[in-house]
Structure I
Amino acid sequence: MEISFYYWRTLFELTPLEKQYLKELEVKKLYVRYFDVGLYEQEPVPIAPVVFREQPLKLKIIPVVYIKNEVFLQKIQTDSLAGKVSAYIKQINDKAGISTDEIQFDCDWSPESRNNYFQFILDFKKKHPKLSATIRLHQVKYPKTTGIPAVEEGALMYYNMGVIGASNENSIYDEKIARRYTASLRNYTLPLSIALPIFSWGVHIRNQQVTNLIGGLREKDLLNDEFEKIGKNRYRVKEDVLFKGRYLAKNDEIKIEEAKAEELKGMVRDIEKNSRERPKTLIFYDLNESNLTSYEKEFFKTAGHW
C-alpha cells in the first residue's frame with residue numbers, strides 16, 4: 001500500500017523533521033485541508049482557508065474541503081455552490097503555484113442531506129471529474145440508507161468510533177465497535193483507502209463528567225509528580241495545577257485516548273480481511289512532529305506491508 005498523510009493545519013509549512021519523514025517514507029501525495037464550508041446568515045461561506053508558506057515540491061497535493069452537514073440540510077443551489085468551491089480552490093492553488101487534479105470532500109451527510117450532497121458531487125464533477133470522499137463506518141454498514149457518492153474512491157475514516165465520556169472506553173478506537181462494521185466492507189462497492197488515527201488527546205474529567213479535551217496529549221506528558229496513574233491510560237491530578245494553560249483541580253482525572261502501534265496494525269489486518277479488494281493507500285491522520293515521533297520510525301516504514 002502507498003503511504004500518505006492528512007495535513008490539517010491552516011499554515012502549510014513543513015518542519016525539517018516532517019520533510020525528513022516524507023522523504024524516507026517515499027510519500028508522493030498529501031491530503032491537505034484547504035478550508036471548511038459552513039453557514040453564515042444561512043449562506044455557505046469558506047472558513048479558515050489554508051495559507052501556503054512554502055511550495056510543496058515533489059508532492060502531489062490533494063485539496064480536502066470539509067463541508068458541514070448543515071449546508072446541505074437547507075434549500076441550496078448545488079451547482080452554484082460547486083462553482084464557488086471550485087473557484088476558491090483555484091484561488092488558493094494559483095496563489096501557491098500549485099496544480100491539483102484530484103479533490104476530496106469531507107462531509108458526514110445524513111439521510112436528510114444526502115440528496116443535496118450527492119447532487120453537489122455530480123455538479124462538481126462537471127468541473128473536476130476526479131473526486132474522492134471521506135466515508136464513515138455507519139455509511140459502509142447501511143449503504144441503502146446512506147447511499148454511495150458518485151466519486152472514484154472513498155477514504156474510510158477508521159477512527160472516532162465511540163462517544164467521548166468518563167468511562168474507560170476509547171472513543172478514538174474501540175475494537176469491539178469496529179468489528180460491528182468491518183464485515184459490511186465485503187458488500188461495499190466503492191473502492192476505499194484507509195484513514196488511520198495517529199493523533200491523541202486527553203479527556204479532562206471532573207466529578208465523573210467530561211469538562212473538555214486537551215488535544216495532542218499523550219501518556220508521556222503525565223509521567224511527572226503532578227499526576228498519579230490510577231488505571232490503564234488514566235491519571236489523577238494530585239494537587240491544583242496550571243497545566244498546558246488549563247486549570248486542573250485536585251482529584252480531576254485525565255484519560256489518554258490514542259491508538260497504539262499494534263492496534264493500528266490490527267485495524268489494517270481487519271480491514272484487508274473483510275474488504276472486496278486490498279486498499280491502495282494508507283492515510284495517517286495527521287501529519288505533525290508530535291504524532292510522528294510518538295511511534296517508532298520503523299512502524300511507518302513497514303506500514304505498507306503490515
Structure II
Amino acid sequence: MSIHHKVIIIGSGPAGFTAALYSSRAQLETVIFEGMQPGGQLMITTDVENYPGYPDGVQGPQMMDDFRKQAHRFGAKSIYETINKVDFSQRPFKMWSEKEEYTADAVIVSTGATARRLYTESEEKYWGVGISACATCDGFFFKGEKNLFIIGGGDTAMEEALFLTNFGEKVTIINRSENFRASNIMYDRVNKHPKIEIMPNYVIDEFIGEENNGIKKLTGLNLKNTKTGKIDFFEGGGCFLAIGHIPNTQIFDGILDKDTTGYLIPKGRSSYTNIEGVFCCGDVMDHVYRQAVTAAGSGCAAAIDTERWLSEQ
C-alpha cells in the first residue's frame with residue numbers, strides 16, 4: 001500500500017523548505033523528503049552573511065534548521081528518506097524511497113546541485129576553512145589576502161576571478177591546459193586585469209595549510225606542471241573551485257525536460273515542468289545564481305504555482 005500526501009517536496013535546502021512553508025501555510029498537507037543531505041549544500045557552509053534577516057551572519061546548518069522549524073510550524077513534515085525512483089506518467093504521482101512507496105497530488109522538485117570537487121584528503125581537510133566552491137558566497141571572508149586561487153577555465157571561473165579582485169590583492173587562475181572553455185570576451189577581460197594572473201598547464205597536487213590551537217588555515221597550494229611534472233609551492237590564503245556543478249536530476253531521466261548539462265527546464269518564468277502538476281525550484285533549475293536567497297524565492301514561486309494548479313483541478 002502506498003502512502004498518500006497532498007504535496008510531496010523532493011529535496012530540502014532553502015528552496016525546499018521555503019516551498020514547504022508556503023505550501024503548508026496554504027493548508028496543503030505537505031511532506032519534505034530531505035534526502036541524503038538534509039538541509040542541502042548549506043549544511044557544509046560555515047558563515048552565511050549575505051542572507052537578509054541575519055545581520056550578524058549565521059552558520060549554514062543553523063540557518064537550515066531555522067528554515068525547517070518555520071516550515072514545521074505550519075504543519076509541514078520532514079521524512080528523512082531519499083526518493084530514488086519516480087513515476088509521473090499518471091496521477092496521483094508515484095515515488096519510491098528505499099523503504100516505502102508514496103503518492104502525491106502534486107510534486108515540487110528541489111533536489112539541488114552538487115559542486116564538483118576533487119575529493120582528495122587535503123581538500124577535505126581544508127574545505128570550508130580556505131577552500132570553497134562559491135566566490136560570490138565566501139569571497140568577503142578573504143578580504144586583504146595576498147593571493148587567492150581560482151581553479152577552472154570556463155566563464156564561471158573568469159567571473160569569480162573578477163569578483164575576487166574586490167577582496168584579494170592578487171587572484172591566480174589555475175587551468176590544466178592552455179585551452180580555456182571561457183568565452184573570448186570573458187578571457188580577454190580577465191587577461192587584461194592588473195590583479196589577475198593566469199597559470200595554464202597546472203593542476204593541484206595538494207592543498208597546504210597549518211593548524212594552530214585547533215584552527216585550520218590554508219596557506220597555499222602544491223601545483224603540478226602538466227607538461228614537466230614538476231611540483232612547486234605557491235602561497236595563497238584561499239582557493240575557489242569553479243569546475244562546475246552537477247544537478248541532482250538523475251532519477252528524472254527521460255521524465256522531466258533537462259538541458260544539456262542536466263538542469264531541469266521550467267516553462268517560461270514559472271516553476272512548471274513539462275509534466276502538469278510537477279514543479280521545480282532552487283539549484284536544480286538554476287545554473288546562474290545559485291544563492292540561498294534566489295533558491296528561497298524560487299521555492300516560494302513553486303509553492304504558489306502548486307497551490308494555484310491544485311485549486312484548478
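FYI, it's all coordinate maths here, none of it is from the lab. As the structure is a prediction and not an experimental result, all values here were calculated from the model. Cβ atoms are built from the backbone, for glycine too; each structure is taken alone.
Points worth noting:
- Between structures I, II, the greatest calculated value of mean count of other Cβ atoms within 10 Å over residues 235-242 is seen in II.
- At a computed 4.4 (distance in nm of label points 7 Å out along Cα→Cβ at positions 131 and 211), which of I, II: I
- Among I, II, structure where FRET efficiency 1/(1 + (r/R0)^6) of positions 123 and 227 (r between Cβ atoms, R0 = 41 Å, to 0.05) as derived comes to 0.20: I
- In this comparison of I, II, the computed figure 21.2, 66 for Rg and Dmax of the Cα atoms in Å is attributed to II.
- Comparing volume of the Cα convex hull per residue in Å³, for residues 27-154 alone across structures I, II, the highest value is found for II.
- Once FRET efficiency 1/(1 + (r/R0)^6) of positions 107 and 187 (r between Cβ atoms, R0 = 41 Å, to 0.05) is computed for every structure in I, II, the highest value turns out to be that of I.
- With distance in nm of label points 7 Å out along Cα→Cβ at positions 43 and 115 computed over the structures I, II, the top value is the one for I, the highest of the group.
- When mean count of other Cβ atoms within 10 Å over residues 83-90 is computed for each of I, II, the one that comes out at 16.8 is I.
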